[in-house]
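Asker: For reference, the structures are reproduced in the following blocks.
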Structure I
């Protein structure tokens, strides 16, 4: 009996000694900075892939992330100086192709022509609303010391002087072996484009909605445990649905819009329609069950009365592999948590008119009714050349129903985007003598700019 007792005690001690290994799991937040990034006065600067972005160099899991723009001392840079319009984090693993994007096999780049294989995985993104990566306790995005992160971003300088700052991101990490890994899914109604924009033409009845959607098939049995959306000015929501399950909604991300006093509506110059200040996030520890082969549909809805150009509808959701294959249209979870903002806000998208902006003699941005130049009558199928950051004809008059083409002669990318007018339209980013054509069926004055050079390149078109 004493010998047996000794064996039992020894086993108990060994078990106790094994406990600290699990209890010593590290959980911490680390801050990274990319930069400095220099942005010229009133410049809209963007990049498709910065390969020298710092990453955690850690074997474990990412359980949270946030991003901001800061100065050398780490102080937040106000949007009256620089605005981070959007940022996307990619992970291509130890080498290109080691990780693959879950919803795209290839990406179309900013020039609208170059197509590359999707040899990296989009795992986190944020816009003006500063969306955060938030997961329920016990879940994490796998990272290793061999991983390589890249960044896609756009910064807007709201001042006449050259400015510089850093993109700063905070990453919460853990090496707890009990963490359940999640896979990121980038759902986008204009997916697989570096600039996934679309246009809401406007002209609808007050209160009407413009919707755009995309459907794809779940590649595996999964449980969606977290999700958040991204939209632009004029949006009502972005929703993930199961069409085969009586078209039920799984997750809806709703924007919160700043009050009239919010900096988004008071920063000068105005370079685009302001976006939301927050998007709701959805969490569920048990997860929304999705069976392999089930269809998932992403739908975004916008105000249809007014034009909204360069709109987006994105939802990034995180899913764990299902331990047991769920039945099709399984019951939805009962532990759903929706995170909302506590800031003062408006719930409906406010009516907002984007003005044209020009430069005065001191080189300062000012609101203008039209760019310099005499208004010229043009016929159907007229051509405007874009050369040396200028429209060859800045003020035109067209008959109703006429078509107008722009030829982009610069090597530099430009676009044609409606600022305000009766109907919305926008081209992709173009260069090297490619053309874009728009038909004008609705009379009125169309104020147009290049969204990449909104202060330098403006145009007006009177149709009637």
Structure II
């Protein structure tokens, strides 16, 4: 039996459910599939940090309320950044900041329920196997249902929101889609996280903590995100190319931090993978779109993807509706999604992948000196991670590099990195409006990131 829909979405996480809500509330026939039973959809290993502004910005499109009530477990006033030796703490405070720690499961379930209330049909315990391709168009999917049988489902537009596994993307021809089938080990962060109730009262729970200890979290960082005065979302990430077990490294950190975690109560724990790279160079094909981690729509420096992916879902919906009205779901008909995303969110976040690749092999000794010598200040880091551009603040500090003569070579290399970031940012801000101009653009992108 084959069923027909306007839009079929693989993956009912935050991004997939938000896309389903945005499309269903416009009257489209939407199918939303997830391999988990409904009661487990939305459970994901994550730091659970985001900004309410991401959701407010798209509310008029999605008709979904921003995080509210007990979906918000802690408001965030700023961040404490620690040097590897823990001797230096930088305090980042963003005036009027809108950061929050969410209960991802509760928020995810509510967005999913909104999508269903708007008319989307949920198929849980549905294991999507492969795309159906007809005349170079993705026209449907094959999936194994609850009855363990293989079914087919047709759609005018198929969305892959299946996360880092990219269950549909990885089965398409990259020479036609210009999408990467596999991610390089240096672009995958293996993470382990636990939520623990702790006995001591957490100091200033409105501040999240980030510790850049490369001996414990090689290529990544340790996070402590308070969930109120007696609960902590704690985890770390290690880059896959270093072949370290994140769970074992997490245990090392907990052993170092007995003052807080001794006799704590484990609420939830688990491991997962996070993509840390620029977005896929192309997010669409004929009848096909990528949203969320399947499109590597994350911030490469910290792995944050909730806000980016829900905004991408809204952008996708504003492209799909006119494409269906015009009966044109070809690459040309869906191209505006590429343009919207690349010129805005990608222009901010994609350049940070260049910085990430520069920082990953940096030993703790150099990071310690950068902190101790105040080569980078709190405002530089805050502005840089938010905008993808730290040139203005950093170049002033570079003039003070005499403070860190031992790492002057590293800083001079960093100056070159910032120039490459500027080139990348300009390319994304000028992403071609015409698909015919895509290949020259992509060649330049590949050259920059290859370097």
Structure III
């Protein structure tokens, strides 16, 4: 690591080695060479004067990129593709005349981008599967544990710890669905020429349109794609980049929502993210256990959500068949979005696999709020015993306000039920405080919903994707 030049945090802190390898210069230029080999093979198969020996020479040097030669050449010609054509030709002198034959720069540039993005999506999908598996185990373990729910971050009817986790899972499953739709729909640009008309190939094939059509299909097959986009300018539509980054933004949104919930729960001391034995929470306050990983998820997610605007604006501002104001932007925006989401999912997987639950704290908070929530049940019982609903409602309102004042102003306990037991309006009913305060009476179908959702939706997905799960990787710092 260099300490005297800028280093991207995505490389040094956040993104994992697999995603960094996918977006590395080595992988990029090796993919260029795979595409040049595929083009030569297909052109030979379609009748052009290319020999097996030339293709063998190209394959011999497919992996050993002579970067120094390419970089020196680029300083002279100011063109990255032609620099690498030149460098490849130095290694393959017998084949240099047929490298890149009939193609334009976007043949290697755009097709490589599509290949790399598909590989990146597949890696992220595997990490999503792992994270969903972690959350599913957590949801099942705590499916029936009552906890105070919140609306507007104000106490509301109870739910269960497990049911809350199903909301996180549902967001991620939606992300997988979107990812699959976009990834499975990806095609190659193919070899369309300078304005997308295949004019150069029509010339090479002596006006044979059939061979021009076969060219794209055969290249796509060799590169493992279902086909090529039917029409294009010189480039594939930049809306594809926008669609992909919208998927990445969606994943970031889901992760940020989870991380915000964990940060709030950690403040409440109900659930915490993992905290290592030697971890320091604050340089000044030694007792602190800050939710650092969840905060980092939120922080990087914010970057991704904003970054999704880059390809959207790029797609909107392209001119006719090609303009180059996309290039510098997409080199940064697309790669960093993938690296960022990779880092997010590493953190998400780590946190979801090590959540710490504090049942007694959860129970105590429920006990503080349950009397207010139980008041409606008490009112219904009193009505059944012959009471007037409106009078009972007013009695509850008055006593509830007095109990709330006792909690807020005096720091006392919530004594609402004791107050109601002494109120003349409720004299006709016997209030069993223990039964009334059983939290299971107030969670509705949360346990059943949790188990049902896991059995019907989550476990089938995990079973079908067990082979695709990718370890979340280690949190660097």
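Please treat every number below as a calculation from the coordinates, not as lab data. Computed from a prediction, not measured in an experiment: that's the story for all the values here. Cβ atoms are built from the backbone, for glycine too; each structure is taken alone.
Asker: Ranked on distance in nm of label points 7 Å out along Cα→Cβ at positions 83 and 115, which label among I, II, III comes first with the largest value? Can you show the working numbers first?
Answerer: On the way: I: 3.3; II: 4.6; III: 2.0.
Largest one: structure II.
Asker: Supply the structure label, taken from I, II, III, corresponding to helix-only ellipticity at 222 nm (-39500 (n - 2.57) for each DSSP H run of 4 or more, over all residues; to 500) with the calculated value -10500. Mind dumping the intermediate values first?
Answerer: Working: I: -1500; II: -10500; III: -20000.
Only one of I, II, III returns -10500 for helix-only ellipticity at 222 nm (-39500 (n - 2.57) for each DSSP H run of 4 or more, over all residues; to 500), namely II.
Asker: Given a computed value of 4, 16, 21, 18, 14, 11, 7, 5, 3, 1, 0 for P(r) over Cα pairs in 10 Å bins from 0, in percent, which structure among I, II, III does it belong to?
Answerer: Details: I: 4, 18, 28, 25, 14, 6, 2, 1, 1, 0, 0; II: 4, 21, 31, 26, 14, 4, 0, 0; III: 4, 16, 21, 18, 14, 11, 7, 5, 3, 1, 0.
Of the options listed, only III reproduces it.
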